[in-house]
1. Taking semi-axes √(5λ) of the Cα gyration tensor in Å, for residues 15-86 alone from the coordinates of each of I, II, III, which one would give 26, 15, 11?
2. Consider the structures I, II, III: one of them gives 18, 16, 8 for semi-axes √(5λ) of the Cα gyration tensor in Å, for residues 63-118 alone as calculated from the coordinates. Say which.
3. Kindly point out which one of I, II, III the value 21 was derived from, the read-out being relative contact order in percent (Cα under 8 Å, 6 or more apart).
4. If helix-only ellipticity at 222 nm (-39500 (n - 2.57) for each DSSP H run of 4 or more, over all residues; to 500) is computed to be -7000, which of I, II, III is the source?
5. I have 139 for volume of the Cα convex hull per residue in Å³, calculated from one of the structures I, II, III. Which structure is it?
Structure I
Amino acid sequence: MTTAMKPATSYMRIDADGGAHLQGTRCPACLAVFLGQRETCGRCGARHGMEGLRLADRGHLYNYTIVYRSYPGVKVPFISAIVDLDGGGTVKGNLLDIEPDPARLKFGMPVQMVFRPAEVASSESAGHLAHFFIPGERTDG
């Protein structure tokens, strides 16, 4: 019998079948999308009616840093990425399955969100599920 994985963040949801996604909020007034639950819009200041939504699992690399030094137990080097998700929202997460070499990374490159055990990033995170990104296929033709 396996123990159920726990979400590594407050904005991750794990379905009964084990499928995971990130939860966000959309402002009905200006349509801005934010990661996690919000009661007030950070863009237009609307105070009520924020709508919960499931965030997309695809996006494009907005920015990144290759990290060579980190806390004990964190595997280095790794790519810390900022991704603009399709449909709105910006998320930070590690970019996996690609060499941490600036020649291999392109701003705007498509990425796919995946969920893996958190010990991929830190040996201290056993039992938790985390979101990561991997290079994705081009969807713009």
Structure II
Amino acid sequence: MEQTLAIIKPDAVRKKIVGSIISAIEEHDFTIVRIKTLKMAREEAALFYDIHRGKPFYERLVDFMSSGQIYVLLLERERAIEEWRWLMGVTDPAEAVFGSLRQRFGTSVQQNSVHGSDSPESARRELSFFFGGDQ
């Protein structure tokens, strides 16, 4: 079994579509091992997205991700990273495959409702950031 991180972003929480996203996760055979809600301080968001520091979208991303409540989930299944990225769809909702979460719920590249780890290394780092060694 492989593990990955999923984040339900502030735009999805504000739109009250968390239940729809969790239902899709369960319908695609993911096990939700851990889940928690939180509101990241700006400093925490800046640290989490540090790999993007210096890029034109970095400051807007940090502001957005610290703008409201999020849900962080530790998901598990065979090929979890690849399957979660498929279910999410590409970053830009306008280019995402029909039926993907970002196509269904996203409104922009930034406000695309969900985040997911893009590699095993990212998954380990991101899961540790939110869940420490408790995976």
Structure III
Amino acid sequence: MGTRSLVKFKDGNKTLINIYRQYDGYIKGMGFDLLKILNNGQINIVNGYSLGMQCPREFNGVGCLAAYVLSQLKEGIGNVYLMPTGPGDYGQEYEYIFSIKEIGLNKNVLHLKIKDIWSKKTLFNGSIMEFSKYCKNLREAV
């Protein structure tokens, strides 16, 4: 049996996409994979882009970011699926919820909240850079 997870990308109060993953949903699986995809937190979320900007360093809003993450997670048949964005129980143990926090003129921070659905606990709630440090501590604890 796999450890299921759901990755949500939110734009304001609206969920743009739900990415369901059948196995390795725990932080040392999906969490580490997401961090690797997101350049270890070294990213910029912009509103409008210019020549020279490119993934995985810059993203033109949360929709651009979500499309990129999906493209990197999907490796073949099975395991990764798109699910409806309304409320739903897909047997997921973990939820990774991404949102954008504005911190200034055309300056945004990617925010991540990780919930353990079964225990009803929030495991992480902070910026992607803080998550990078959190994961480094997890790796060193092993």
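Coordinate-derived values only; no laboratory data. The shown structure was predicted, so the numbers you read here are calculated from the model rather than taken from an experiment.
1. Details: I: 29, 17, 12; II: 26, 15, 11; III: 23, 15, 10.
The value was obtained from structure II.
2. Numbers: I: 20, 14, 10; II: 18, 16, 8; III: 24, 17, 10.
Value 18, 16, 8 for semi-axes √(5λ) of the Cα gyration tensor in Å, for residues 63-118 alone corresponds to II out of I, II, III.
3. Considering all the candidates, the number was obtained from I.
4. Working: I: 0; II: -11000; III: -7000.
So the calculation was done on III.
5. Working: I: 139; II: 99; III: 122.
The read-out was computed on structure I.
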